[in-house]
Structure 1
Amino acid sequence: MSDPLAAATRTLVRRFRAQRPLRGGSLIITIFGDAIAPRGGAVTLGGLIRLARPFGLTERLVRTSVARLAQEGWLESRRNGRLSEYRLAPGGRERFAEATRRIYGPNPARWDGQWTLLLLPPDAPAARRDRLRRELLWLGFGQVSPGVLIHPSRTPAETRGLLSQLGAIARDVTVLSASSGDPSEDSRLAHGGWDLADLGRRYRRFVDGFLPVRDALAASQNDPPCETAFVIRTLLVHEYRKIHLRDPLLPAGLLPANWIGNTAYELCRDLYGRLFHAAEAHLTAEAQTLEGPPPPASSEALSRFGGIPEAMRGSGHVTTSSRAARRTPA
């Protein structure tokens, strides 16, 4: 008899590997932000290679991706003899800390009616304006005219912090706060600034892709294998963040009825809680540092999605692989 969870996991990995181009660096950033950062923040290159192997990333691809991420300022390294260890660089930590708040936190419950407006510098070179616009769209801003972008939930202070992280390309951007005072005008801005139909389709594909995992977990009487839990949890966050970070988190009154984004969040929260402890056991076994095994998960990690239950189902007991006993970094 086939194992539904194993089959669902193979499907997720196959879909990830079918993406072209295969962005190994993007998955490695997900691993760092979701798994490594809350457990001391560092991992040896050998440990990272082992963590990436179940996704089909070869040792050569991991080495190439890590070198590129270090060159781009995402990662920094230190060595001890022949061993090397990587962690998020300060710039990478800042950007992922902001993303973490959005990915794992609840959607805003209320909206005060204030929009944050960005006026792009009109005399900036076209290439700089285009790059800045792409960065801001990735951060969830909507474009209502060629030089004007808006956001309903990012405050002006938060927005200025984000602009400072973008560096020189964000120089001379004007940040304003405004209110229309008219719900119909707010609705027009929301539908003009974002393609909610496309966003909804992306969320629907996410939900359809991970529902078989939820069903397989619900039908099983056993805890998931540790490596399987790590693979699913990583791909869950990886695929969710690619959609969710572009989501402006509009208030309910500006969204279509029965908004699929809410369903996606609840599914992500449920699966993350179910998989968390088994995935952490896999990390303990594989994610070595120069000093030995990584420390336990931080309180920040345990508070994600409203708090990780001690056991989602069954006994909650998690057994690690035989490699959990390893104490020599590699």
Structure 2
Amino acid sequence: MTSDFAVFSLGSNDPLAQKIASKMGVKLGQIKLKTFSDGEQYVQFEENIRGKSVFLIQSTNPPAENWTRLFIALDAARGASAREVTAVIPYFGYARQERKSKPREAISARAFAMLLDTMGADHVLAMDLHTDSIGGFFRKANMDYLYARPVFINFFKDFFKNELAENKLVVVSPDVGGAARAQSYAKRMMESADLAIIHKERELPNQVAKVRLVGDVKGKVALIIDDMLDTCGTLAKASELLKASGATAVYAAVTHGVLSGPANERLDAAPIDKVFITDTISPERKLSSKIQVISVGDIFGDAIKRIVSDESLSALFEAE
């Protein structure tokens, strides 16, 4: 691997950034990050990046200052004559606002893609976007996708070893839209690829009115697969429905653990055994005792090494 690159953490997820750097066998670059008393952000690279390929690691979950810091870091990198700049965004904030469902509302995901373009990002590296169509919002930057699936599946093959051997595991999609994602897990873990789908009728944002189950979970361990866990209202109702339908245990695997509002309290009260999330959002916060964090640091580290070496990322999409 050449040495004409540098990796920096912008502060929203330092633990993941450190794991990425460790996987790559490098140290994180020196950078000065500061918040002024009025809340404005300050970024200064404290080492020479002229002519280098620069990777900026920043998840863009709230607060909004995480986005702000990324934008001004892009500007600073351009001003310091970096050869090219990659925004590594493990969790891409505003990804759920990717379409217009009502008159006169913003397509916020598109707005942030345009801002990344404008601020000079050459590449964007993200994981499990709410919808892959977000990549089409970029006109200048090239977007590369990573999936948490290989990391989860390698873990589950051991964790659910007995259930898989006895054909006692069923993968569950929490909605119709996520069926393809859930099926991609099922067919890689089980010969029978058992799948169940929960149909939900949503009336208000973050509130689920009714849920119905399509498929058989009786006498089996149910594993819910989703891309994002926010207030946990859907997951709580889903776990209740699965238990009532005869599931012996309920687990969930979710890439992005946003966990806002009453999320932890809902998880504690729900009939769910354990929830696996990745560290795309920093785990250094309050988490329910039912949550277990699986790191995606290695796959991001491998991806950046491949980008530096001009290798394909497709080999990272499948579990071993």
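Per-structure values
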quantity: Origin of the derived value 25 (relative contact order in percent (Cα under 8 Å, 6 or more apart); candidates 1, 2); calculated: 1
quantity: Structure (1, 2) behind the derived value -16500 of helix-only ellipticity at 222 nm (-39500 (n - 2.57) for each DSSP H run of 4 or more, over all residues; to 500); calculated: 1
quantity: Structures 1, 2, by mean count of other Cβ atoms within 10 Å over residues 41-48: label with the highest value; calculated: 1
quantity: Computed 14.0 for mean count of other Cβ atoms within 10 Å over residues 25-32 - originating structure among 1, 2; calculated: 2
quantity: Volume of the Cα convex hull per residue in Å³, for residues 97-144 alone - highest-scoring structure of 1, 2; calculated: 1
quantity: Computed 13.7, 39 for Rg and Dmax of the Cα atoms in Å, for residues 177-288 alone - originating structure among 1, 2; calculated: 2
quantity: Ranking 1, 2 by FRET efficiency 1/(1 + (r/R0)^6) of positions 33 and 105 (r between Cβ atoms, R0 = 30 Å, to 0.05), the structure that comes out highest; calculated: 1
quantity: Read-out Rg and Dmax of the Cα atoms in Å, computed value 20.3, 61, structure in 1, 2; calculated: 2
quantity: Structures 1, 2, by distance in nm of label points 7 Å out along Cα→Cβ at positions 65 and 217: label with the highest value; calculated: 2
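Read-outs: derived from the displayed coordinates by stated rules, not from any lab. Remember, it's a predicted structure, so these values are computed and weren't measured experimentally. Cβ atoms are built from the backbone, for glycine too; each structure is taken alone.
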